[in-house]
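Below you'll find a set of structures to go through.
What follows draws every value from the coordinates through simple rules; no lab data is involved. Please read all numbers here as calculations on a predicted model, not as lab measurements. Cβ atoms are built from the backbone, for glycine too; each structure is taken alone.
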Structure 1
Amino acid sequence: MQSKRLLLSKNPVSPDLVCLGEIVAAHGIKGEVKIRTFTEDPMDLLSYGPLVLSDASPISVHLGIQKSASSVLGKLDGCTTRNQAETHIGTKLFIHRSQLPHLDEGEYYHDDLVGMTVFDDKGQKVGTVDALQNFGAGDFLEISSTETTKPITAIFSDDSVVSVSVDDRKIVIREGFLLV
């Protein structure tokens, strides 16, 4: 069982867009920006094809060095000062969903799982997937439940997941892997 770390856009203007990153800070004085990426490898930000803004207009980004496990420095065309870079903070960087690679059996994009209903292996409804997290030990589902105010966590692996049905928007998890 493998999830792909890509978050899909909730862009009401164009739901076809997939968010691959967001400009989160200006860096230095020459117009560089820090980009938080939603790709498995931050340096893959440009490997899916041309980036666009939320209105589908093109944006040209040139990558610099990787800053962390989820961020990279970049340079935008025409952005030469820190003040110009600061105006781009909060800008989301998208591709069209058709640019995403085809997934193999048992692979899922994170956001395809968000909103799915989770059941235990006895058929009891557990809740709804709010997010997928990975803090280094593998993927975990964050599940909200009407039964408790605390989120429920479930390991998302071959051992814990009985089935995933994207069409039915349903995940079945073995009860012993639900962490309350």
Structure 2
Amino acid sequence: MQKLIILRGTPSSGKSTIAKKLRDFEQKIAWLKVDNFKDFFDEDASSALQYVNELAIATLKYLFDQGFSVIMEGVFQDQKYITLATEVAKKKDIQYKVYELECSLKTLLKRDRNRAGVKEGYRKPLGNEVIIHLFNILKENSWEGAEKLNTEQLSLEECVEVVKKELGVD
């Protein structure tokens, strides 16, 4: 049975880390990282977010048509794209669940400085200003019906198990 899992959260909240653990080609579970589409437009794609999100929705439709369950993750500053993704699932009679990943601002700032690639030098931290800005947007803008998943209180393995249970996989 196909499913849509949406992981919404501030950068460094654990979205990608959880999604990577869940993707599985053999079980037809795809990871759809919305941020990956930003590079199509510009290094700072903030002015192109509409196109980034619309491209992600088009890709979601394609993956569903190919029989995949999808772990879709992003910040989703504009909630309308969560709504559009869930509407795509509803039209295809696919169950969905939205998780909002939470943790303290202090932990997010620390994780941002220690993200994969930062120490190796091929990635820069987003920086305090960006993390604080997005943290405040999401704090004030919860998606109705989302289940909270605290990635600071739960271990990575526990978070993965919560989502696995929703997906119905071992």
- Note on the structure: When 1, 2 are compared on Rg/Rh (Cα atoms, Kirkwood Rh), for residues 16-79 alone, the highest value belongs to 2
- Out of 1, 2, which one gives 13.8 for mean count of other Cβ atoms within 10 Å over residues 64-71 as computed from the coordinates? 1
- Message: If distance in nm of label points 7 Å out along Cα→Cβ at positions 24 and 160 is calculated from each of 1, 2, which structure is the one that comes out at 1.1?
- Response: 2
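Given a computed value of 33 for relative contact order in percent (Cα under 8 Å, 6 or more apart), which structure among 1, 2 does it belong to? Could the numbers behind the result be given before it?
Details: 1: 20; 2: 33.
Source structure for this number: 2.
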- Query: Among the shown structures 1, 2, from which was the value 15.4, 44 of Rg and Dmax of the Cα atoms in Å calculated?
  - Reply: 2
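With mean count of other Cβ atoms within 10 Å over residues 88-95 computed per structure, which member of 1, 2 shows the largest figure? If you can, show how the numbers build up before the last one.
Working: 1: 18.2; 2: 14.2.
Sorting by mean count of other Cβ atoms within 10 Å over residues 88-95 in descending order puts 1 first.
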- Item | Structure with the greatest value (metric distance in nm of label points 7 Å out along Cα→Cβ at positions 40 and 120, set 1, 2) | 1
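Can you spot which of 1, 2 the value -12500 was calculated from, given it is helix-only ellipticity at 222 nm (-39500 (n - 2.57) for each DSSP H run of 4 or more, over all residues; to 500)? Could you put the intermediate results ahead of the total?
On the way: 1: -1000; 2: -12500.
Working through the options, I get structure 2.
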